[in-house]
Each structure stands twice: as C-alpha cells, then as structure tokens.
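Asks: Heads up, there are several structures right after this.
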Structure I
Amino acid sequence: MHFSTLFTAPPGDAARRRRIRAAVGATAVAGLVLTPLAVVQGTASAAVPVFPNNVVVFPDRDFVSVEGYAEHAGETATVEVTRPGVGVIGSAKGDVSGTDVAFEINHPGGVCWGNGTNLNVTPDIQAGDVVSITFPDGSHDETTTSSATVIHDMVQDGTTITVDGTFNVDPASPLPVVNPDFLEQRIIQPDLVPIIGKRDVRALPGPIVPAPRGGYSSGMSFPSPGHFVATYQFDTLEAADVTAAADLGERAMNWQVQDADGNRQGLTIAEFGEVGGPGFGGCPAGPAGQPAPAGTASVVRTGATALVKWNPVASVPTADPVTGYSVEAVGAPDANAVMATTGQRLGVNATQATLTGLDPAASYTFEVRSMTGTKLSVPFSMGAASDTTVPTLNLSPAPPPLGSPPVEANSVSVTSNGQVFFTTDGSPVITGGLPSDNAKLLSGTSIPITAPTTLKVAAFDQVGNFALAEGDYKPVSVALPAKVTGLAGTGAETSVALTWDASTDTSVTGYQVTVSDNAGVKLANQPPVTSVPRQTITGLTPGTTYQFTVAAKNPAGLGPESDSISKATTPATDHITISTAKWKSGDFKVVGTGDRVGAIIQLYRVNTDGSRGAAITGATAQVVAAAPPGIGDWTIRLRNTAAGTANPGRIIAVSGGGGIAGPFTVSNG
C-alpha cells in the first residue's frame, strides 16, 4: 500500500478548501513556506523524502513503511530510529523491492527490527523520534515522528460524532511543532462500505462541508492552540452507529511537506488505541520486555581461587538499565544431582570478581550475568582471558611459610611492577577482586614493622590481575648498622666503580648504594644490594656528574647513609675499528669502520714500546655512511711514493671523535 498516494487530499470541495487555506498562509511552521499549490521545504526539512519516495511512521504500532525508492531496487537499506539526547534506539535492514512499497518493518510480510543489525529490540517509537533511511551510496532521507494524536475514543451524539486530539505548537518544546494545515483525522471502519461506499471517513481543517461522495459532512476546528476537534455529521443514524462501533479506528495524520500535487511527505499516522511491540512472531521484544543484556567474560583459575573478568555491557536503549552483575562458580552435580555454587553479586561498575574457597580438585562452570532490576541475563559467553599475567610482587625479607615463626625485620621492602596495597592488622587486602576498605596504597618502597604484624600485600596491574603475599613479622632485636666510611669512585664513559670500607659488624648482610643526579634527585633505577664492599654502577650517561652514597644492611634494616661523593663519567668518544691493513710496493691500504659519520681518521706508527708514534703522512680519511644504520666505513689508501718503501709494521687509527683502534699489524700483499 503506497501511503503517500493513499493519503493525498481528496478531490472535490474538501480538496479545494484545503488548498485555499494553504494559499492564504494561515500557518507557517518550522521553516515551511505555504504557496497556492505546494509547500516548499526549508532547510529544517532538507532530508524529508521526495515523492514517489516516502518514510511513513506508525508510532503506536512501532511500524514503518518505506515507499518507492525504485532507483535503489535490489539494494539493502538501513533504517534507524534516533531519539534526541539518547541516540539510536532501533534499527533494521531491508531489501528494496522496486515496487510501490520498498519494504516494511514490524509488519506482517516485512522484516523485524534488528534484522541485519546488532540492535535486537523493537523500539517504542514516540513523538520527536527521527526515522531515517540510508542507502549504500550514502543518500539519506528521514521523517520526524509527529506529536499529533487522538486523545480518547470518539463521542457519538445522534448522527454527530466528534474526535478530539492534540499536537504541539510550542517552539520551546522538545517535540516537533505541527503545522495545523498539515493535519487530517480519519476513522477507519470497513463496515461503512455498503452504507456510504467507503471504508473510512475523513475530516480536514476548516468548516463542516459535505464529503465529495456523500453520506456525511465533516470539518476540523481548533478550540485552543494545540487542540483539534474533528466533527462528522452523518446523513443517517445507521451510518453514525456503524462508525461509532469501529474498534481502534481513530487516526491522526500529520505530514512535514506537501508538494504541488498534494503528495504528503514525511508522514506520521498515529492510531489511537493500537499497541506497540513486536508486530509478528519472532520479532524482538520492546524495551519493557527486554531481558538483561549479555556479554563476554573470562576466567583464570588457580587452585582454590578464580579471577573472573568481564567487559561492562551496554543497556538496551530506552530499556531498564543494568544495575549490577552476578558471578557464580557452579560445581558438578553430586549423587543427588545437587550442584553447589559459590558466588558474588556486584555493583554496576564492577568488571571482575575473585571467587575463593573453591575445591582445588573439583571442576566448575563459571557464569557471569548482568542484572536489570530483578531480571538476570543469560550467562555471558566465557572466552579465554586476554591478559592473565599477574604482576610481579616480592617482599624482602620474604614472608615465612604458613605456621612458621615470624621473620625479624624492622621494615619490609616491596618491589612490584604493579600498584601495591597492604594491610598490617591481619584483615583482607582484597575484597571482590579489588582493594579492601582497610587496604592502604603503598606510597614508598617499604613497610615499617614496629610490632608483631600480620602483613598482607597485593599488587594490581592496569587490567585488574593481582598477586598476593602475606606473612608474620616482628621487629628485630639487633641494632641498625653503623655509618659506612671510605666511599670512593672512579668514572669511566658509562659507569663509575665504587669502593668503601668493609663493615666489621657481623650482623651486616649487604650494602645498598644510592645513585642521584647532580641536583640530589634519586634515579628511578637503583642498583641491587651487594654483599661485598664494592660495586660498579653501569648504564650512566657519558660526561655527567652523579652523587653516590652507600648504607650497610642487616636484619634491622638499612643503617645511615655514608657521606655523599660526586663523580663524573668520562665524555663519550666514537668507536672505530681496523678491519684490514695491507702493504705492498707502491700500495698501502687500510679499511675500517666507525659509528660517527663525518669523523676524520688519522693513522699513526707504533713505537717499540707499544705507544703511539708519529703520524703517517697523508694517511687520513673521513667516515662515510654505510649499512646497517649507525655504522660507517672509512678507507685510507696511499699509492706510489706515498705508500713508503717498506711495510710500516704496526699502526694505530685515531678518530677526531676520540675513538682509538689498534695497535694493528699490517700484512704484506
């Protein structure tokens, strides 16, 4: 059924009256300009379909009819229902037939909402919702759902029937403004055909006038802004009685644009009393009937503990929101077919849960469900955990085995590549896979032990994996070590070799060196504890000054730091090599590499004691770029008399960048 054609203005007096009112310009709304025979759409209606194409919306039945679009026959179009401030609340794809009706959505013979898309919900279409159609070439049309509607059952008084309705005229309202000239009210009653020759009666704005084919007169008045009353005066009581017996027959029709031929474009047909939701079997439920949404989850199980994770699920648009999650470990059935469960219920912001107390020898099925009020979703699909690597966590001194005496320590050092939380009162450090209310964030690198303490520590990574450590500690009875003396150092290009006086305290177990920049700011990477009174600090920047201290360590902790010393690394030089060096009469050739392109290389003779001798005249070259990146080549070649009369023996190559290669023995040939 082509609704644009079906719902054009009827011929005869009513049609003439309709067009005369338009010519007078009684109303101009939302960018539409009325002309004697046409309504020219403005920018506000730029996407309204143009005849013979149309998008007809039946909001009470959540039904959409797409008409025409023969130019897109055989293509698959996408229809979306968008609510301002909410987004897309319904969508479907349909194949364009090429006939008057391209396809229908949520109507027998058509497709369901959600067809070909992931939004499996029948939208509750309301006034102001925009219903759009988009084709593969990007072309796009849309109809904005009108606010015009019948507000109660028709009222019969003898041969007269009236129908009341409302529509929005307030520009400040979020609902679309309705042009009253673009209204029509109808009553659908097929039983009228043998009485007046038509299956419906129609009323247009204006005074009561006879219908073109007789049987009744009708008109539409506006007692107040936004209120219409359609009045029907039937020629016979029988016709009035049959009309009043119509079940769900009252309609309010409004369109956004009317062309010169009277075609109504961007049409909304509100059907008083009709019920929304799925239009036929197999279509998805509306928002109120939607179950809680399901998603994906993963589980990592270690013995008696399981870490279950999931991605938050999005609530179905306009449906009840997700209020939380249920996580359960379901055991295998016992002899009585009873399956024991262990679980938690968590808030809407939770993304993981830790289930404890599981039987390490038993198998479990893990289920995650979202909750919407009292409704539970089907179990989430359980996939493999995308990131199951727990963060590192080390305590020094290490905690004792369960049941062993406490470890003596005045502090416990913590190293981890995650974020560390701890408790010192024996209370849990983790609850529900997250830090407990009592857990404290570790801001330094150690936890002081001032009394007998049950220490529990957890380290979390960015995706929620965690590692646990716990044990009993008590303060040590020995005193802290004395201050270290005699700290000295020698700098190299990227390192400083430190030495200090060994402690005579037999309780000392090692030494901790601290490295700071020249401003006294500690470096991020500190050297490990050494058990001997010396340590070479590597990975430093050439030509840079650093500060160093050292402290002795025993079971009571670190003693006071030594006096600070400043030492500088030597400036960086380039690195050169000699690959080959050959001499024969009249030809002396040396080939090498260098890591600084552009550096000048000079050859020297070697004295008998191995020291650098005199420079070889003319024996210079520049390092040029070569593959791989960062490596260059240099070649020195002297010919004829410049090559000398004898093999120079041993040589040294010196770069202008400070690099030295050799001594290197020159071969004959």
Structure II
Amino acid sequence: MSGTGKTFTSVLVANRGEIALRVMQSARALGLDCIAVYTDADRHAPHVAFADRAVNIGEGPVGDSYLNANRILQAARDTGAGAVHPGYGFLSENTEFAAACIAAGLVFVGPPAEAVELMGNKAAAKRKMIAAGVPCVPGYEGEDQSDAVMAEQADKIGYPVMIKAAAGGGGRGMRLVQAADGFGAALAAARSESLHAFGSDQIILERAVIRPRHVEIQIFADSHGNVVHLGERDCSVQRRHQKVVEEAPCPVMTDALRAAMGAAAVEAAKSIGYLGAGTVEFLLDEAGEFYFLEMNTRLQVEHPVTEMVTGRDLVALQFAVARGEALGFSQDDVRLNGHAIEARLYAEDPNDDFLPSSGLIHRWQPGQGAGIRVDGGIAEGQEVSPFYDPMLAKIIAHGDSREQARGRLIAALQDTVLFGPASNRDFLLSVLKRDTFRDGHATTAFIAEEFGDGIGADAAPVFADIAAIAALWHRHMAQAALARAVVVAPEMLGWGSPGSLRSRLVLGLCGQVWKLTLTSGRDGTLTVSDGADQAVVTVAPLRVDGQRVDLRGFEVQGDRIFAATAGKSLTLDIIRAASSASARAGGSVTAPMHGLLIEVLVKPGDKVEVGTRLAVLEAMKMQHELLAEMAGTVTFANAPGQVRAGDLLVEIAGDEA
C-alpha cells in the first residue's frame, strides 16, 4: 500500500458516482473527513452532497477532470487531504498518479505503483504469472506488434482467438476472431479502441476458451506479510465483455477448486509484493481447469457480494492497510455465509442495441427489502451525463441460499423505478428469471446465446399495457383539468350533455404507433380501443379486463409518459399528429447520443450499401459503429469532433428505382 504506516484524518476520493459515495460512507464511519471532487455535470450528484468538502475540477469531459491527475492533486493540496482513494476506473490503476500522490506526501489507498504498473499491462502481467507458476491461457504477449507477426502468432495459437488490449480491460479493445479471414479487421478495430481508451495500442493474443465461467478471487495483503483470499465471485453473466450480474460464491465451486484457485491468487499477489485489495481473475472451463486472465489492482465494482457473504467491509480494510495495520485475521478465519447476487443498473436502452442513454432523472425509487443493499450514485433531478460510464447503481441481494438471494433480487428490481434515461432494469429481470441462470449454468456465452442483441419479446408492450397507460394518462389529464376548474363536480368529469365523452390519444414507442380512442363509462370504467383491440380499464385499483396490473410508478413529463410495472418499464411518446413519417426515408444518420465522433469513413460522392460502416462514435467509454440503413450516395459527411444527440452525421441520397 503506497504510503503505508502514515496516519491521516481526511481522504480525497478521486472518483464520482456510486463508488465515491460508497468509499465515503466507510471513511466517515472511521471518523475520516471526506473530500469530493466533481465537475459541472456532477454538481448535483449525491457524492458531492455527502462530502464534508467538495472541489470543482472541470466542466465534464473526463480528460479535463477525473482523468486529470494535476487537478486532482491540486484539489488535495488545497484541502489539506491526508490520503487519496481512487475508487475504480479513472486513475485507479494509473502508475503515474499513484507515484505522484506519494511524491506529494499523500497516502495512496491502493497498491504500490510498481504493482499497478506491472499488472496494468496484460502482456507483462501474463509473463510474470507464467514465471510464478500460475496457470495461464496459451497465447502471445510479445513485444513485436507488427501485423505480420500478430497474424502468424494467431495461426500458431489456433482459432478462435481472443484479441485483447494489453493496457486495460472492461471489454474495450477486445475482439473474438473465429477465423483467419477476419483477423486483420478485428486487430485494427481493437487497436483503435485500445488507443482511445487507454492511450496504448499494444495487443496480446490468447486462445479463446469457449463458454467458460469468469471466476475471480478477492485477495488482501498487508505490510506485515499477511496475504489472504476472501473467496470467489462468479462474473460470467456479461454482455460484450461487460459484467452485468455477479454472485458469490460461484454456483459450481467445490472446496478443492476454491482452495486451488485461492492458492494461485495468493501466489500471484505474493510474486509482485502486493499490498491492499486486489482481484485475480480466472477463466474456468467446462472441464474444471482454470487459467489466469488478469489482475485488477483496485477495488472491484462487484465487491459488495464478497462483503455480504464474508461480513467484512473491504473499504475499511483498505484504510486499515493504508495506515500500516495488520489485517487482523488469517485464512482460517474466512467464512462464507449464504449467497449474494448483484445486478448492475445501467443507463442504456436494451431495445436499441443497448445504446447508452442520458438525460434528466425524474424519479429514482430503488427497491428495498430483507437482505437488499443498494449502492447508488444518482438522485432525482440529476442529469445523467454522456461523459461517464452508464452504470448508475448496483442492487445487491443476500440470502441463506442462492435461490433466496435470487428471489429477493427479483423482488427488489420489480420495485425499482427509474424514470428519465432508458435503463436495463427489465433486461436484468429477464436474466435472473431465465432457467439457465436459475439453475446456475450461466457461462460467459449466456447472454449472447439466449438474448442476442436485445431482450425482444420479454419487454415488448402488449395492448393491455398500452390500455392501462392510456387510462392513467386520461386520469392525469382529468385531475389537471379539475385543478384548473372553478366549480366542477368530480363525478361529472368525462361527461357532457350527450353522455359519455371520447378522447383521442396517439402513443408511440420504438417506431410502433397506437391510435387510441378512450370512452368513459358511467360505472367509472374507461374503454380503450385502437380499432383492432379493445380493453376495459378501471384505475383504482388498476385493472385491465378484470386483471390486476401491478403498477410501480407512473408519470407524465411533457410529451412523454413513464410507467413501470413489476415486469416492464415503458417510456411512450405522446404524438400530437395522427401520423408521422420520416421525410428523409432513412437517409439521415444522426447521433444517437452525445459523444465524440472519432472517425468518419465516408465522404460526399461515395456510394454505400446497406450495412456500410459510416462513422465511429465514442460515448460513455465505448465505441459505436454507425451503419448505413439504405443504399445510395453520400451527400454530406460531418467532420470528427464533439457532437450532440440528434446532430446530423451523414446524409445519404437514395438510389433511384
């Protein structure tokens, strides 16, 4: 631990969101003063409100704020901070930052800079682990990075091959290549993404382990020679190499396998003189063999599941080691009690290829209950910025058994309401309810095999959903009218001299349109029809054709309706015109979100076909390829640079029939 043995009474948390708040909660419980850093985009964030002091370090973009070591260190100097906790992401695994903190007289609540540097490079880390006798996946981690050598090494390893960024993780700069003819393009794409994400385009190659489990071991080391592991976490449920659901313990773990993996992880930590919290990640194949994947020299996003099954506060342990204290327990003292599962709530749209989402949070109501813990970093009225990772919160459930934990997590997610940016709440519910996950059989291939690129029919609205929302909108408008009226008897709302009145409502969702007629009945019901379907709705309690609707939230914001039931979260547009059509027939390619247009691959005059790569947009730490949806000729192409959602990027004139 950098700066071990030095006392301190205050800590600056060089991070944001839920992890900044999480670290401060343990720090305050230990009597430490908490110092936050924030940007203009984060000025209303909960971690800022919680802190004893807060320092503005920039407008929003990470390069000028949370990744700017000089601004962080200046904030520490200005506030007299004694220690810096980096959280995870941003500068948490930056060697220069760790060293700069020590040089500035600060305690860096993390491992020595040398360990950060070694394990931060996958190539060097793998070479070190091979030397230490830790099982590793066969591959190439050499210095020669030429295209010819990389292609030759891929042939030697044998396809399928995994291409990985040597300088980072989180799924960025990673590509799975099934055959040699796709290797060149995948290598170029991985290098580009790695360079933009980590400032290095160095790549390693590994034999692809098909359908493995991703199992990681939490380790802790102090300055007194003690190194222990706190059991494992199964992080196999991933989408595009990004973890979605994690749990502890691993459903297929045995005592013998845990002992072997734990011993390998402890040996890995000892071989590099490690101090503090770290995670050694492994791939576990179907035959029960495991291979070193990487070591994360920081606290992990999924650390709460370990805390819940071990009963130990990992952040408090980090602070203790930073002060030079011994861990105070041995390997024999580690006990795993029950089961814990964590779900990551992201601001992303599963119905639109999981594109990151941003915007104002109108309502945030996380589910609660027995065994439930919520680590969140958002609040109502806060803007979700496009500058940062789209993870908003983590909902964690603990139970005596895995099935009890799973049931509690499902119930908590069903009670969770997030109105504003699109979220993956419904997708998480679908994951947890699948037989494969329920039975403990999920591998890293689970989401790709069972969901493809979206959640499909699991979240698609049926007419009963639309009818219920229309009825709630009708009541909302009636109540608004009653509030404005001078003298109107409530029982007369929806009625006139001819009898019952009819209302028209046109709703839209993902290109689907419902043209509805709403007719009030004398018995308090509302009949909703779109010509093809019809339903009778009562609002109090909410029932559609006699069937109860388990409503968790409803809100109207301008021309949008937000609704959440136990199983679905829907955001519908109130369409004022009876119909709407694209004037450009798909020829306009606009930015789906705020971001950085890093590459434009076409120019005016180019001929394109359906599926042609047009541009690459970087947003929320990921790169997104924009493809042509029609054949034609490019008439306009924007220049690389910062763009806002809706900005025109490429214009295509369609081919004449």
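Asks: Of the structures I, II, report the one carrying the highest value of FRET efficiency 1/(1 + (r/R0)^6) of positions 467 and 587 (r between Cβ atoms, R0 = 30 Å, to 0.05). Walk me through the numbers before you get to the answer.
Replies: Details: I: 0.00; II: 0.25.
With respect to FRET efficiency 1/(1 + (r/R0)^6) of positions 467 and 587 (r between Cβ atoms, R0 = 30 Å, to 0.05), the highest-scoring structure among I, II is II.
Asks: Just checking, which of I, II has the largest value of mean count of other Cβ atoms within 10 Å over residues 243-250?
Replies: For this comparison of mean count of other Cβ atoms within 10 Å over residues 243-250, the top structure is II.
Asks: Using percent of Cα pairs over 37 Å apart, single out the structure from I, II with the greatest value.
Replies: Values: I: 66; II: 42.
Sorting by percent of Cα pairs over 37 Å apart in descending order puts I first.
Asks: Comparing structures I, II by distance in nm of label points 7 Å out along Cα→Cβ at positions 75 and 571, which one has the largest value? Please report the intermediate quantities before stating the final value.
Replies: Numbers: I: 7.1; II: 2.7.
Looking at the calculated values, the largest one is I.
Asks: When helix-only ellipticity at 222 nm (-39500 (n - 2.57) for each DSSP H run of 4 or more, over all residues; to 500) is computed for each of I, II, which one produces -1000?
Replies: I
Asks: Another question, if that's okay. Taking mean count of other Cβ atoms within 10 Å over residues 51-58 from the coordinates of each of I, II, which one would give 23.6?
Replies: Numbers: I: 23.6; II: 18.6.
It traces back to I.
Asks: Let me ask something else. When distance in nm of label points 7 Å out along Cα→Cβ at positions 275 and 483 is computed for each of I, II, which one produces 5.9? Numbers along the way, then the final one.
Replies: Working: I: 9.0; II: 5.9.
Matching structure: II.
Each reported figure results from applying straightforward, stated rules to the coordinates on display, with no laboratory input. Bear in mind that the values here come from a model prediction, so they are computed numbers and not experimental data. Cβ atoms are built from the backbone, for glycine too; each structure is taken alone.
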